[in-house]
Structure 1
Amino acid sequence: MEARLNLFENPVANKVMKHLISTNKVIMDSSLPHATQELVKIRASQINGCGFCTDMHTKDAAHAGETQIRLNLVAAWREAKVFTEAERAALELTEQGTRIADAAGGVPDEVWANAAKHYDEEQLAALVCLIALINTFNRVNVAIQQPAGDYVPGMFG
């Protein structure tokens, strides 16, 4: 299986991807915990059916020391005891922000309020931007049918 489009060889796609990667660097450098960032990326990627991003972020998280049990339970985080209350709030915000088209009113106030109990304004900004960014990456990769399974942590820089 090959992708429909090579994002690194196409001049327009390459420029866009460089900007998206720069945006990701800003978020990575924020005070939002890195473990939370990876959980958010994994959950949104699962919802969106993005195999490439799910592969990448589970491998990156494992490489950074995330436990296999937590990685296995991201999709079922509501029933899992292995996530902190802050992580659970971030995962709920991720789901609501990812499924925004399914909710007539957008992200419910109670979901936002719960996240705001655990994260300061900088972290909330990083969290919202991260949710939007991973959804962008997911949509690009799903649209071009980017194959999954070959990612190796660190291969992009």
Structure 2
Amino acid sequence: MPKLKQLHAGHASAVLAFELANRAYFAASVADRGDAFFDTFTDRYSALLAEQEAGVCAFYVLVAEDGSVLGRFNLYDIGNGTAELGYRVAQSVAGHGVATAAVRELCRLAVARHGLRTLRAGTSRENLASQRVLAKAGFVPADPAGPGDASGPWFQCDLRGQQ
């Protein structure tokens, strides 16, 4: 059974392998990260860990029993009881309820570990699968005004009562 774990230094090689193995799959629905992302991965990864240590973000990986990464689930811009949610799952597990289960678990952790009351998430208009995941996890359509790219719908989840 895959487990959602907070990102740490030991996950670096598995996260890189996940990103490389799924690069083309992700590029079909979101902008490709580009070669520079992979060329400077070690520095970028260290920066993520520093952001997490500072408490402005919280990064999680969905880890399979064999130690491989099946997904990334991130809380960005943590402050005033709110954060923005971003996630991606491996093509091999897409469509099997893995993302929905992990988002639900992250909602629980957002309250228990990070003291959050509200999560927001944006999707592209074309990413209907992500919109379904958010709806199944308790997110409802929200005013598009907010952080990130306003080119697609925004969703919000009230976390009160999710412990």
Structure 3
Amino acid sequence: MKKIIIASDKSGFALKEAIKEHLNSAGYKVSDVGTKDVNKPLPYFKAAPIVASAIQNKEFKKGILICGTGMGMAIVANKHKGVYAAVVESVYGAKKSRAINNANILALGGWIIAPELGLEVVDSFLHTEFTEGLEAWRQEFLKAAYAEVQELEQKL
């Protein structure tokens, strides 16, 4: 079974709920570790580390974080080694975040992305593989670049 981890703060709650429903209907097992009640919100700086740690520990391959702009969640998530969170506002951006950057967390803005677009962005992110659809020379370049980024992380 496909599984994914997701979290939001209060600002991303409505979009997160729409995405959860969409993913559940697509056969995903969705682990929601963020705000479950808008009257008792989990702030972005507490939600993001839960998802990032689960990715870092390889409990999940991919995750989704949603706050007002996606930026706060991404900043916090990217503090974790091996986590590559990308703030995305388009289907094209989602595809490229995976194909070019091998992002493993999709960060979305609940104030920015309407649910209908959000579902398309999520699908693009989840169904694109690293270097997919790129020329052979670019695939080789990006794989080497990704390895160098991982080496840089080890020095931090």
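Coordinate-derived values only; no laboratory data. These numbers were taken from a predicted model, which means no experiment stands behind them. Cβ atoms are built from the backbone, for glycine too; each structure is taken alone.
Quick check: 3.2 is what I get for distance in nm of label points 7 Å out along Cα→Cβ at positions 7 and 79, calculated from one of 1, 2, 3. Which structure matches? The correct label is 1.
Comparing mean count of other Cβ atoms within 10 Å over residues 15-22 across structures 1, 2, 3, the highest value is found for 3. Looking at distance in nm of label points 7 Å out along Cα→Cβ at positions 55 and 95 for structures 1, 2, 3, the greatest value goes to 2.
Among candidates 1, 2, 3, the computation of helix-only ellipticity at 222 nm (-39500 (n - 2.57) for each DSSP H run of 4 or more, over all residues; to 500) that gave -20500 used structure 1.
If relative contact order in percent (Cα under 8 Å, 6 or more apart) computes to 19, which of 1, 2, 3 did it come from? That value comes from structure 2.
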